[in-house]
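Peer 1: Take a look at the structures below.
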Structure P
């Protein structure tokens with residue numbers, strides 16, 4: 001994969017997270033989701049970002065559970081509601097050309 005293509009895929013994946021944060025409510029808006037996602041991306045590339053996303057959705061801590069409940073109560077997108085979209089973008093990004 002070329003660096004340009006990787007950058008485009010990275011931007012598409014991060015856009016999902018940015019949309020979730022843009023729609024966050026109240027104290028959820030102080031959630032360090034993007035900071036943690038960027039760190040996962042730096043450490044492990046696209047796979048690291050996907051691992052991070054999966055972990056937060058599949059094995060949420062108590063804070064992640066509260067954040068999801070708050071966002072759902074206010075009709076906002078959550079990591080869980082956007083999981084299929086994120087993973088489809090990830091599969092597209094990692095598909096051999």
Structure Q
């Protein structure tokens with residue numbers, strides 16, 4: 001398997017199934033997980049660092065079954081969307 005990818009390396013609009021996770025691991029960005037994910041379109045497997053939202057979901061829900069997320073992009077920033085889990089905050093940017 002390749003080295004661990006960054007979340008930004010994932011394709012916007014694609015859906016990924018989390019097959020497993022390792023962690024939590026302490027990083028310079030706080031506690032994160034290493035996720036083993038499968039692209040539902042191509043069946044390719046990757047290891048990827050979790051985002052804060054994915055780490056929060058795993059910490060709170062402690063999922064035992066596989067779950068999926070879709071990568072969305074807004075203003076050049078990618079973020080995961082998990083069905084039936086909280087939506088990302090939308091801030092009004094000040095000048």
Structure R
């Protein structure tokens with residue numbers, strides 16, 4: 001099942017990274033989950049956002065937290081208005 005628009009809108013300047021954590025109620029293990037940037041387009045807030053370091057943190061029996069790092073790999077010339085890539089998360093499971 002896919003999901004979209006999760007978490008607060010976050011701005012990444014060129015070269016910046018943020019590590020996100022996400023989970024389901026009671027830490028339910030939902031199998032393999034992949035997440036990436038859910039991008040909000042604005043001509044003054046451009047960038048190239050890349051997902052990496054996908055993982056699953058084991059918190060106990062059948063209790064996990066998922067992690068992903070989002071990085072703005074764009075050069076400084078891309079951010080034309082002083083902002084950076086604005087995003088939150090979208091993703092889904094692999095069957």
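Peer 1: Output the label of whichever structure in P, Q, R has the greatest value of distance in nm of label points 7 Å out along Cα→Cβ at positions 17 and 41.
Peer 2: Top value of distance in nm of label points 7 Å out along Cα→Cβ at positions 17 and 41, among P, Q, R, belongs to structure R.
Peer 1: For the read-out helix-only ellipticity at 222 nm (-39500 (n - 2.57) for each DSSP H run of 4 or more, over all residues; to 500), a value of 0 was computed from one structure; give its label from P, Q, R.
Peer 2: R
Peer 1: Still on this structure, I have one more. Could you tell me which structure in P, Q, R was used to calculate Rg and Dmax of the Cα atoms in Å as 14.5, 47? Kindly include the intermediate steps, with their values, before the conclusion.
Peer 2: On the way: P: 13.4, 42; Q: 13.4, 44; R: 14.5, 47.
Value 14.5, 47 for Rg and Dmax of the Cα atoms in Å corresponds to R out of P, Q, R.
Peer 1: Okay, next question. Compute relative contact order in percent (Cα under 8 Å, 6 or more apart) for each of P, Q, R and report the one that scores greatest.
Peer 2: R
Readers should treat all values here as calculations from the given coordinates under stated rules, not as data from a laboratory. Small disclaimer: the values here were computed from a predicted structure and weren't measured. Cβ atoms are built from the backbone, for glycine too; each structure is taken alone.
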